[in-house]
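Engineer: Dropping the structures in below, format is structure tokens.
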Structure I
Amino acid sequence: MATILSVKEQTYQIIKEKILNQEYPAGARININELAEELGISNSPIREALSLLEQQGLVISNRSSGATVTTFTHRDQYELSQMYLFWIVESYRFCCETNKLEKLIKRAEEVLETQKIYFKSKDYKECAYYANLFERCIIETTGNKRMLAQYDSIFPVFFLGSIYFLEGKEEERRLGLAQHEEILAAMKAGRHSDVIEIFKKHYYKPMWDLRFQDDETE
């Protein structure tokens, strides 16, 4: 049976999609009155939806003017990447120690194949989504619902940052895909230390460079 969404939930999904599709780019102002007229609803569900989006870090609310889409610095993305890297590495170790590696490999294979399809079709938004989903499946496989909920709570803002910083950078997207292929091959071969080292290259080194770009402008 299909779930019927409330007006607030529908509005939340609409605004979120506009942000992730960059119809509302980083720093853009979301005018509540204009959006209410566009959607044919009152201002109240829009304000409620914006409150949810603010909790996820996607917008910054302003009582007088509505909200603006979050902007990202290199340092923001660097710090998010550090957190992601820690969760992923420790989750992978846990999967290895609790005999969940076979289940993880099966799920990672499915996600990676879909990531490849979207990369080849140059649908970079969906490619970025499945690139992030590749890492998420490691945390999902642990079975730790609290950690997965925490991961999911910041997933939208990290995803948006990924789209923002990788826009127009096909070679970096290609490198990310190649690293996922290397990670999966290392998982299958039982080269667990290699999996962790490749993840460090995947996340840590590029974001370290980005962090220093911000330092140079301060």
Structure II
Amino acid sequence: MKASAILFDLDGTLLDTLEDLGRSMNNVLDRKGLPVHEIDEYRYFVGEGLSMLVKRALPANSGIDVFSDSLAAMRAEYNAHCRDNTAPYPGIPELLAKISNAGLKMTVLSNKPHAMTVSMVAGCFPKVTFDIVNGGRENVPLKPNPAGALEIARLLKIEPGQFVYLGDSKTDMETAVASKMYPVGALWGFRNAEELENAGAKALVASPDELWKILKKSNYSIP
């Protein structure tokens, strides 16, 4: 494989968003008099969009009205607090600078709503130019459906097999496998090595610098 581009997941990969997601959802639950969760529990609630997060956070017997009201409240709450504590993981800004200087294409694909994804990437990485940043959109199925990843490859006119896909969850690895990109699991994210390997990760990295070594090895034009 010769890497010409990299596709990044956002939450748990580029940005540590767990506290803001958990606090926002807990605020919604608390206002409704419903049980809240430890922040660490949200590691297993996130990754498949806000709708799934809300569904997992609500009590199992919640009706459709409670779900709909909670989803609307979560969208408003998280939109207001999505950058209170969120920040890039250590080493990510340096990694992005190296990739950019090497001339590789950089893209982001998230299950977050599209406008929020674009805003958070711009706000957290003001000096970084990504070639494509896409979040969840009505006309494109969410990950693990490969449609969003394949759309990015098509727009950049780069074969999927020349993409390294970095993500931190089963959803990401399944997306990479389905789109025929090279799946790399980020161990600093929300899920563990076993989940990533079982979902198809071909490599696991414990730090952004380890990903840089994979990129250099796969592309001999990188100095």
Structure III
Amino acid sequence: MSALISRLLREGIKVNGLCLGSGLSLAMLTLREADVACVHLYDPETGTYNKPYLERFWLFNKVERIGVFLREIVLAYRSEFELEGIDSVMKSILLGELKIANRNRGSGTRVYMDHMLRKFARKHKLNISNVRGYETEFRTHEEVAKQISSGGADVGLMLRYIAEKHELKWIHVTWEPYECYALKERTTNKAVKRIRELLNSEWFKSLLNTISGYSKINSIHKNRN
């Protein structure tokens, strides 16, 4: 999204982009303190993304989706480890053998990590309280990657792009839809209209093709999990 914001600024359109996490971003829309929010919140009860949270934030009939693309989420770890498969990694985390670098509460990545911990804790009859690093929170994927690279943690959930940027090994977890919503009452705003245009443009599609772990929504078929 930083490339999109940079282009808007070059075009003379004033925007203020904040990295707040999905939950807080929706809260900003509810309070009318933001025009657009891009989110990726998984709902374990329905197995879907974002829409259940729009209802919880009283936004379901008040926003309009203006763009969507896919991001690949991975379990990343240092090259010194020989790890194989999500199941074995999650079991090692739950046994306290691997220390995690965790995201902040309210972020989409934290929501998905909590889902994975509960899922594999049930499967292996283990207790989440044994997880090391759970209570220490990092606000961005970059911070999680740096914590792992420096040896402060062993593994973390993050974007594939960030894992590769920091030369971490990784195991594929899922492709998630990253959806951008605008308040309906502000869709005629010049900046919002331009954001919609860019998110659905050939320029943006080409940009996604240059970044590992990013894709347009119709580009992932059999390999999407």
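Read-outs: derived from the displayed coordinates by stated rules, not from any lab. Bear in mind that the values here come from a model prediction, so they are computed numbers and not experimental data. Cβ atoms are built from the backbone, for glycine too; each structure is taken alone.
Engineer: A value of 30 was derived for relative contact order in percent (Cα under 8 Å, 6 or more apart); which structure in I, II, III was it taken from?
Structural biologist: Answer for the origin of the read-out: III.
Engineer: Starting from the value 14.4, 41: which structure in I, II, III was Rg and Dmax of the Cα atoms in Å, for residues 71-118 alone calculated from?
Structural biologist: Of the structures listed, the value fits I.
Engineer: Looking just at mean projected area of the Cα convex hull in nm², which of the labels I, II, III belongs to the structure with the highest value?
Structural biologist: I
Engineer: With distance in nm of label points 7 Å out along Cα→Cβ at positions 39 and 111 derived from the coordinates and found to be 0.6, which of I, II, III does the value describe?
Structural biologist: III
Engineer: Right, another one. With distance in nm of label points 7 Å out along Cα→Cβ at positions 95 and 159 as the yardstick, tell me which of I, II, III scores highest.
Structural biologist: The structure with the largest value is III.
Engineer: Also, quick follow-up: As an exercise: helix-only ellipticity at 222 nm (-39500 (n - 2.57) for each DSSP H run of 4 or more, over all residues; to 500), calculated from one structure in I, II, III, equals -10500. Which structure is it?
Structural biologist: III
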